[in-house]
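What follows draws every value from the coordinates through simple rules; no lab data is involved. The structure presented is a predicted model; accordingly, all values stated were derived computationally and were not measured. Cβ atoms are built from the backbone, for glycine too; each structure is taken alone.
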Structure I
Amino acid sequence: MRLVRIPKDRVGALIGEGGETKELIERRAGVRLDIDGEGEVNIVDNPNDPLAALKVMDLVKAVGRGFAPHRAMRLLDEDEYLEIVEIGDFVGKKSDKLSRMRSRLIGTNGKTRRIIEDLTGANMSIYGSTVALIGNSVQLPVAKKAVEMILRGSEHATVYRYLERSRATLRIAEMGFS
């Protein structure tokens, strides 16, 4: 059994309407989820697939970090990983700096987030003081570097150029996985 804590306000998203999301996760991964209202999630292992519980731990963390469950389900696939970046590690704990960085990562009308997602193929969620990324072993490092560039104060244009240059590598890797 493994324990994961998520924010109380994300428990409903993990359970889903009428428990359907919880049931879908349990069915797809072959594990059992025991969820309490305080945000504690116990994952009971699948004896046939010991890795399933580890994948579900990441899936639960992803939902806890703001991902919609249908996007987090991607973590049950092969070569899909979750990466969480603490914004506070780059700007400290001051709330005004945190909100400014969150705004920079999202961009006007979500433009920056959309560009990072579109050019890398990774999914991105900004929740509280964290940025969570879901992607494969090729997409994730590129998306993480772009996020860290923004957090370190790089201009958006510089980050977009980096992403454009990285597209060739991502395309080649995509062809290899197909």
Structure II
Amino acid sequence: MTARTATRTATRGVLYVHSAPSALCPHIEWAAGGVLGMPVSLDWTPQPAQSGAYRAELSWTGATGSAAAIASALRGWNHLRFEVTEEATAASEGSRYSFTPELGVFHAVTGLHGDIMIPEDRLKAAVVKAALGDTTLLNEIDKLLGKPWDDELETFRHAGDGAPVRWLHQVV
């Protein structure tokens, strides 16, 4: 068996499209479907937190690394806000990606229970930066945990409470 035909570890995750203009909706479906290897049709609902915007959620099953590929396919689109999560497996850590037009992409490694895991070198760098007086340690830890993204997305998350979720399973 070659590396190309080896079975890849399957995982699952969720794509949360918090806000997108209607013109982007079919492009988001096409991009997510391209990553997952199957057509995607989302149930778009109006986003009450932003006039003229829509939201949708997609629960997916696919190869590890699918969240990174989805985030990469969607990043940089104007007026789009989204998050993609991927659960940890026995062979890989989980991940979380958040995107806003103002802040760009945030990525965090997540553990088995969904907690953000901050690498030692990034914590040490935050301590040094705070010790030099460039910032506070609290501010640096907030950045490492994605707080600026959480703050910006929180309004859009709550506006979607009760929205429909669609499950998709990729054949791996």
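Taking -9500 as the value of helix-only ellipticity at 222 nm (-39500 (n - 2.57) for each DSSP H run of 4 or more, over all residues; to 500) derived from one of the structures shown (I, II), identify that structure. The value was obtained from structure II.
Given 17.3, 55 as the derived value for Rg and Dmax of the Cα atoms in Å, which of the supplied structures I, II does it correspond to?
Among I, II, the structure yielding 17.3, 55 for Rg and Dmax of the Cα atoms in Å is II.
With respect to mean count of other Cβ atoms within 10 Å over residues 17-24, the largest value across structures I, II is given by II. Structures I, II were compared on mean count of other Cβ atoms within 10 Å over residues 33-40, and the highest value belongs to II. On relative contact order in percent (Cα under 8 Å, 6 or more apart), which of the structures labelled I, II is highest? Structure II comes out on top.
Identify the structure, out of I, II, from whose coordinates Rg and Dmax of the Cα atoms in Å, for residues 113-152 alone was calculated to give 10.8, 34. Matching structure: II.
For the set I, II, ranking by distance in nm of label points 7 Å out along Cα→Cβ at positions 41 and 65 places II highest.
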